[in-house]
Structure I
Amino acid sequence: MKKKVLIIGPVPPPAGGVSIHINRLAHILKPYFEIRLIDESRIPKPGILNIRKFNVFGYLRAIGSSHIVHIHSGTRSLKYLHIIVSRLLGRKTILTIHSLKKGSSAFKTRLDGWIYSLPHLTIMVTGDFSDRIRLTNQTLVKEAFLPPVFEGEPALPEAMAAWVNEKKKLGYQVAVANAWRLDTFKGEDLYGLDLCIDAVQRFKKEGKRICLVYVVSDLGGQLDIETYQKQIEELDLTDVFYLQKSQISFVNLVQLSDIVLRPTNTDGDALTVREALFLGKSVIASDVVQRPVGTALFKTRDAASLAEAIKDQAALTTKQAGLNGHGQTDYGKFYQEIYSKLN
């Protein structure tokens, strides 16, 4: 009989780094375990228990009937809840920490360290986290990236694909970036859309053939996307800046691109970066955290630094070698082994 594994966290749509990780993890492990999900996203899906429905009995039954509970929540309070309930119900518990924001109070940091030590195993997606939080349980460092499942990816919107292909025919280097939604961190644009607009404005003034596609999956963020659209139009950048206002298959867009950007001002082990390297693309990211080997860095929240990094990468004639040697079998084996050890 297969072990029952309950995975808790956001399930796409909308697509974000954690929700895509969960979707791919479930796909990889289905042949070996009975996978069930508890969804934390704002969009309910048929047949999947959603934490926002406040079905307490269903929630407790899902955890209590599982052999292993694997928690991927991004919200501190939900992580606390799932860990404590899972341990009280005697379930084998794994926590994956996908992000750990800087600047928390000493009390919150100590409380995190205590509660995040309660699972039988805590996985950190980057070794940087161990410098900010002290855990007493077993810990592992494992990047969040899992290989894309291309057969499940929808085709790009025709208008976007046509725009990108036309620019490539005209000799443009195509840079791409994305945001789950337009939020702020410490009062600044979290995903750096403002920096991207600034950089493209510089390129146009200098006559550089570099254009940019920026994708925002969810329009419910703190910042108004129409304000950015108006800015792009007022700066006369619509011919070199494409702002996509809905969820698409970003991995398919990456395949069409030349350069992939991650201009965030806080981060974990970003899926965008790992995925782009895997696909052999030039990758530029902010220096806010340690990035994978092969990533070009720019100074966080510095538009001039971002623009220079993009120009440097556009001038290169070779692309990153990528990480194509790592297939789904390798990643599946890692999780099979850690799940099997929790007896």
Structure II
Amino acid sequence: MSGTGRTRLREVGEDSLLTRFRDLAAAALNDQVLVGPGDDAAVMRLADGRLLLLTCDMMVEEIHFRRAWATPEQIGWKAMAQNLSDIAAMGGEPGFAVSSVAAPGDADREVVEGIARGLISCASNFGAVLVGGDLVGSRGPIVVDVAVTGFAEERLLLCRSGARPGEAIAVTGALGASAAGLAALRQGLAGDPDPQVVRALRAHRQPVPRLAEGRAIAASRRASAMMDLSDGLADDLPRLCASSAVGARVWLAQIPIDDSCEPLAAGIGTDPLALAVSGGEDYELLFTCEPAAAEEIRAATGTRVTVIGEVVAGEGVVWIGADGAPVSVGRGFDHFAGAE
């Protein structure tokens, strides 16, 4: 509580505020809404029986990006990619997108045009179409806001709420590359030709949403819950568990760490595992399934899939170290704490 008696957002935290928003919105939902606030995307049933997915995300200059560290095209690409990743997390097909950009009047025209090119390029690469939006003046930093629709079959829809005790917890790909890219930028390595640095910078600036993998996981009918990893495994897995009313045990030694983490972690005084667990913005898929189904899902996606833990009864996530004892891990990104 602040000295004025008012509660600041950084004191409440993102998750608590989102819970309050969900409570406020609940009374206005109707029977067309299958999934309201609290998942990667909202889900509505259309008149023809199809499911409409809807998601939105915002990026704010100096909080989510810096123009000194990314081109306008890369900024636009990332703004679109993080929304498409939400569609992937539901097992959906992308549809249409709109975007609003706020920029000060003294910003270069080329910056806003570059952001638009990045938005359109990313959408086109993954089957979405940018169909409109808004452009407004601002006295503050550049803000890019994107909303995306998608479509899914009800029988294939995956939410955060389906995990059951006894199931395996798995992730696609490897974790930590985006955080390693941010570490490289903080160390002034933006122009370093080392392949690991180049790989990490690409992961941070131009992430690839796992749309094909999300559809394959959904089509396998073997997964029970899924979400994307945007704020980091340390924050996102507890959200999936809370939605499913379950707990989890994670074996830290099993977490697949991207190769770029090791050479870049030391430069910012941390270790590769911390980048993989708490770094965020990997946009890999986190899902649960019967243990015997993990290999089948791996084959269906054609992508690396790693079992990192198990769903248990109860609540909370227990992180298990190499010696078998529970350990604490750092939290991922909190939007209001991060804004400070």
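Once volume of the Cα convex hull per residue in Å³, for residues 22-173 alone is calculated for all of I, II, which comes out largest? Walk me through the numbers before you get to the answer.
Details: I: 179; II: 157.
Going through I, II one by one, volume of the Cα convex hull per residue in Å³, for residues 22-173 alone peaks for structure I.
One of I, II was used to compute mean count of other Cβ atoms within 10 Å over residues 286-293, and the result was 17.4. Which label is that?
Working: I: 17.4; II: 20.4.
It was calculated from structure I.
When you work out relative contact order in percent (Cα under 8 Å, 6 or more apart) for each of the structures I, II, which one comes out largest? Let's see the in-between values first.
Details: I: 15; II: 21.
When relative contact order in percent (Cα under 8 Å, 6 or more apart) is computed for each of I, II, structure II gives the biggest number.
Here Rg/Rh (Cα atoms, Kirkwood Rh) was calculated and came to 0.95; which of the structures I, II was it taken from?
Numbers: I: 0.98; II: 0.95.
Of the structures listed, the value fits II.
Bear in mind these aren't lab numbers, they're just calculated from the coordinates by the rules spelled out. The shown structure was predicted, so the numbers you read here are calculated from the model rather than taken from an experiment. Cβ atoms are built from the backbone, for glycine too; each structure is taken alone.
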